[in-house]
Structures are given as structure tokens and as C-alpha cells.
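Below you'll find a set of structures to go through.
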Structure P
């Protein structure tokens, strides 16, 4: 069985979230912080041997004070983020144990992920070396100029919206980071694409939303209720609503 390490990316600035009290990974959602919903989906899996959460250096003290008990109870490793997403994920990668051979990167602000979708992308990633969840674009896309006028209607027939988890062999991801010289990459798949390795798309779900604005929390609370039920006989939930993190 492949040994997976999971990196939860939670080091962004949350500039579009527009909340004076919380960044989006730390905001309350159905009784627990957003990041905890995401982490819970991975910690009880037999194939996941380590989970690392990456937070901004500015948030480290707050995070340890507020969630240190969760980190200890769940065995989650903490890493500090960098200036760009690639720096943050690289720092998370460096915290993984040497015997981890597959890496899954998941947005900590994407809490509505189901075990069945993780199963599919993990299996595909292990087989091909690189796989991501994604969904076909269904809306009409317009290219818009600076003055807010439409310049083009974009053909959506082959367009997909990337999601996470994104899953890669450790060797492949390490080579991709070594080849990445400068600039911001909005996801890790683009780094793999840049070194010429094919990335397989596994169809995800529109339920697997990424929290961006405060209004997304209301949708996410309902989406959590709509997730496919876990398989019977799976591990019990590690703790109930409100335990530890409050």
C-alpha cells in the first residue's frame, strides 16, 4: 500500500474573505473550524501516514494557542508558510517523513470533501504518478476587458475547474519543485505539467467547494450534510462538535 502524506495549505492571506476576526481556514463552520473539517477527512485513513498543516508565520502563535490540543490529539505536524503558495507547500513537503512516497495537497479551506472522492484520486495518483480532482466547466465563460466589456466568449468544451486533493508521487513533486524557478503557481499540477509529466483528471463534485467569501460558509454548512455517507464499519469520529478547539 502506498504511504501517503497530506499537506493542508492554510497559509494564504484570505484577502477576499473580508472578515476582521478570522481567516477562512480558521472560521467556524458547523461547530468546528474550517481546517478541522478538512483534516478529519484524512487522519483516519489507513493509507495516510502523516498530515502536515501549513500556516502563515503571522498566524503560528494564534494557531498553536487555539488549536495546539487538536494538533497533538490528531498527530498533525505544523509547518510555516512562505511568500508564495509554492514556498508554503515546499515547506510542508520538507516536514514529511522519509518513508512517505505519495503526496496529497489539499486546500484547508475546502472542507466538503468525501472519502469516496479521496479514494478515487488517491488510487489514480498512485497508478499514474499525478492526478487531481476537477469538475467540467458548465457555465458560459466570457473574457472581459479592463473596462468590463466582453471581448470574447470562451469555448468551454474542454475546460475543467481544478480542485484538491492533488496527488503526486514524492519523487515527481520533488523534481517539479526543483525545476520551478520563479513566479506564482496557483496549484501544484501546473508545476508537474511544466516538467512534461501528464496529470490525470478525476471527476470531483461541485460540492467540494473552496471557501472564498463569507457567504460560502452558509453553502458549505449545507454541503457537509449532503456529502456521501462514509462506509459502514469505518472508524468512529475522533471527537464531537466543540471538543478541544473552543
Structure Q
């Protein structure tokens, strides 16, 4: 994509119900952590930078992104330090331990998920936490996943397996976005019957507000309690050999 396309994506990331909703639950997860004064926070695979402003509320922000155009848009926000990098073998900022690492809908794009988690675990400060989100429910796999270059959708069990193999332990793990699951099922059935059509970056303002408000009804549950099913998974992870 060219720079204009990434600028449009950045605008969608600011306003789209899904990105806005995900930020709410990321923020709630960060607020559960006992952070040191002036924590260092890494956004791994920061894309066009849609989560940088949120993370900057909690500490000093760093980010890395493989795609040069997306990285340029993120850097243009003027939030934190943005560098080129990739998982699992090219994590920048050597020698800098991080109190929080965010991996937000990135792991599903990586052909080496365990190695990537292991590389990030090695960069956690003592007592640090890795917060991640991934798409859930493999039976929802469809053209949307193919178009967005996903390798997999997760279940809680498959995510736990990758986490454990990487030397991490689960502190909290829950599905989220359960209330909108019926709409997603209808959409997948429609795609299978009538074919896939790439949708606009954002729905109409009315629909956008409705979908956002529906998702926000789950705030009473997450992250204090767990949901048994949903379109995404949210996890807070620690290094297995370290105390939280």
C-alpha cells in the first residue's frame, strides 16, 4: 500500500468501532498491572501507531514495525521512539528491558509464533508483562483472514500451548467480543454463500456507534472475569520463571 492508503488506515484505526473497542480492553488490562515509576512500554508490530497514544499514558513508549510505510505513519505521530524491526529475529532496542510489551493482533500474522513470543519474553524486565490480543475461533476462518494474511485463528487452548512452549505463563486469559459473535457468524455464512467482498474501512457512523456500544457492554466482565467465547482473545502473560 502507498502512504495515502496507510493514512486512511490510520484514520480508520482512530475511529473504527473495533479498534476503539480493543483499546478500551487493552487499557483495562494495563491498569491491572503494578507498574514501576516511568515504565518502559514496547508496542511490538505497532503498525500505523493506533495504540501509541494510549500506551504513552502509562510510560515511555517504544515501537517497532516491519513495514516501512506503516512505520513512517506511526513515526509521524511524534509519540515515543519508533524503529524498524521484525519478529522473531530482529527486535530493536537491544539492552532495553520493558515493563510492558504489547502484541496486539500481530501473532496471527507470524509464521513462527512460539519463537516470536520467546523473543519478546527475553525482553521483559523482571516482573514485566506481555499483553496480547489475537483473533479467535478457527471455525470462523474465512476470506477475511486470507486477505489480512493470517496464518491462524486461536482457541484458548492453542494460545496456552504456544505461550507455554515459549516459556511464558498465563496470568489472565479471556475471550472478548462475544456479543457480536452472532453477527460474525452471519457474515461468514453470507461470504460462503455469495462470495467475499472487501468492505469499506469504516461502516456508517450510526452502525459504527451501535457496534462499539454493544461491545462496551462487556466492560463489566473483562478483565476481572472471563468470557467463555468471543471473536478475540486477550491475555496477560509473564515469564514462567519469574514471579508476578
Structure R
């Protein structure tokens, strides 16, 4: 059975996998379902922010996907398949964006309209993330390379990144995960929503790594393999005159 688990990560190209995920976005979430989800999500997030002690905090990176059971995405919930949405939200925070109170509900709605894979059951197609950021005016690039030098170049040239990885390059049943990676003032790379816990049991960002490649290889004890990396810089302001 080991060869079967490894077949997709080892023999399906990253570009072809992204093609398949794009095809699966054609199973559309109905407008009625999306509107109902937005109402519930906006209310849930507003109450969470008002409580001061909940699964969501204003202006902070989301590290605790497993606690997002109350927030809907398509036919599913964010704890199950919301990692790409969380990665996008975290990336926008990393760029210094001041997101509105219901910003995460709006973001979910945008991906329910364009990008949800199999009604949200398989999250969001990575190319849909790329297109969303391009449409918003961000300086954005994407690579499916697995070469460390190509990935590190993305880390050097872009302010923040969204990475999609196989959690285990030899076991597809360990699934795929998408995360935001930020750079510290010291130049280290830090994963967000990587399932790491502090000693008190709370969810925390990843430990600082020397490069984007090393950040990726820190996932799942070094077993991870990159599928794609999206590099993002703040959009250049329009020059008038």
C-alpha cells in the first residue's frame, strides 16, 4: 500500500495537480447557500471579536484552524477545509492590510463565488488564490518548482508568501495544507496556522527558519514537499501626473 499512498505526490506533477483542482472548482456553490453562509459567518465573527476571548482576535494572525467549527465555507466548515482562506487572510495581515470586522466573512464569500474545490470540501484552488490577489492589485508571482533555490528566491523577492504542500511526500493520506509565511524584522521565515502549540496548549506560529525552503521542510517533521508557492508584495501606488 505504501507505493499507492506515494503515487500522487511522487508521480503527478504539481502543475497537473493544480489543473485538476481548477477543474473541480466548476462544482459551484449556490448563491443562496453563499448568502446564507455570509449572514451566519458575519454574525459569528462579529460576536467572536466582541467577546475578547474566543477563537478569533482582531488584527492577529489565525493560528487555530481547528477551532473554527462555527464558521461555514460552502457545504463544510472552516476547521475542515478553510486553510487556504486562513492563509489568504494571514497574508493580507502580513502586508499591513487593515481588514474590516467581517473581512474573513467577505473573503470566504469571494472564494465561494470563485475558487472553491468540490463545494469547499477540498478547500480553495491555489490558482484561485493567485487570481484573487492579482485582481486586488497585489504584485504576485507563483511557482510550482520544488527546487530549493527557486523557492528561496521567492522568499527573498516577496514580502510574504502562501505555500501549499503535501504534508508527507510519500503519503497522500496525510493530505495537503496551505499556510502563510511571514518574514520577521531579522529576516527569519515564520509559518502561520501550522498546528504548533505552545506549552500552555494554545496554538502558535511556527519557529523562525533561516529560509523559505527551511520553513517548508519544517512541516510534518521534514516530510513535507512543496506543491506551489505564491509570493506577494504590496501593490505599487498609482503615479499621478
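At a glance:
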read-out	value
Of the structures P, Q, R, the one that 22, 15, 8 was derived from, the read-out being semi-axes √(5λ) of the Cα gyration tensor in Å, for residues 134-181 alone	Q
For 0.8 (distance in nm of label points 7 Å out along Cα→Cβ at positions 62 and 86, calculated) the corresponding structure among P, Q, R	R
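Read the figures in this text as sums done on the coordinates, not as results from a lab. Just so it is clear, the model here is predicted, and its values are computed rather than measured. Cβ atoms are built from the backbone, for glycine too; each structure is taken alone.
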